[in-house]
Structure I
Amino acid sequence: FETVCKLGTGFDDAFLDSMPELLNSGLSEQKPRLVDAEMIPDVWFNPTTVLEVVAAEITLSPIHTAAKGVLKEDAGLGIRFPRFTGRVRDDKAPEQCTTVGEIIEMYEMQAHDSDGLSE
């Protein structure tokens, strides 16, 4: 599992109140071995819960690990302005999330300038 964003918008109060119950079962003392991340969060979680997220665009990122080094040396892909849709995807396992290959395809479908940002 590779990183594409940090998520902090789109949550209503009811969802925020339910987060401990939803996420505590995945709480981990250390970075899970299946997680490829360079950022150090306050708390680690095992991949157990799928949240639906939308974003404005996909850009090259110096901090996210999705596709790191594939499109540009020392850069991965990240999503800009991510927001939670309010939908917990109980119908999907973490392994069924959008793949890095699919994210690369979506990135390549955008128009890009030399900085990797959409035109």
Structure II
Amino acid sequence: MANPGTMFNQPIEVLNVWSEDNPDGEFMPYSTGSNPQKNSLLLYLKSSTATVSDASFVRLKNIQLSYLLPVNKYVRDIRLYVQGQNLLTITDYFGLDPEFVNAGYLPPLRTWSLGAQITF
């Protein structure tokens, strides 16, 4: 999870803070300046197992399907394809992504590509 208060985009989960209206919030309330009580709580959090998560995962990283069309006397080869990257991740990791290495970085994007390769 990115650190709130830094100059990076934040995931919406950082809004899930403890409050009277949300006693089951995942994060302690954010504050400006130094607050000794919250600093102590942060040290307890960082040294506890609450920040440890199983980061094992299975990911469908890349798949490509193609179809070779019949040829004629003008075209030697026509291949149509669709390719997808980062289509599926199965994990119990509680952060943004198990490959997430540092604050300020986004997890891999899911992308699709369509194309044709024609050989004359």
Structure III
Amino acid sequence: ELRRACAIVEPLGGSFDLEIVYGYPPTVNAVEATEIMFQSGAELVGAEQMHEKDPVMGAEDFSYMAQVTPGCMFNIGVHDPAWGDNFYPVHRADFRLDENALPLGAAALANAAIRWMEKHG
């Protein structure tokens, strides 16, 4: 059906290319990038605040970038404990985050970038 829908442009002199891509490749964090990111975060908030997450089966377009350059996907805590259970994760219309966490995430990224450049130039 999708090919027929796209082919509607042909009588009007147009053309189309259709490539169906199923899913995303897995996101694989590079060991060195992960270590640098962990150290960078620990310098800002303390190692006791850093936690390794269990693997998940979710898909991310970040995986395409991590295939061509070392990368590390990480999360920052954006839940205010004062909210209790009134918290909604990403990809929801009622998503809620504590924006005070965002500068800390930016600082962790900047710190990691500096560490990476010091090591790799």
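Bear in mind these aren't lab numbers, they're just calculated from the coordinates by the rules spelled out. Keep in mind that this is a model prediction, so the values were computed, not measured.
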Rg and Dmax of the Cα atoms in Å derived as 14.9, 44 - corresponding label from I, II, III: I
From I, II, III, which structure was helix-only ellipticity at 222 nm (-39500 (n - 2.57) for each DSSP H run of 4 or more, over all residues; to 500) = -3000 calculated on? II
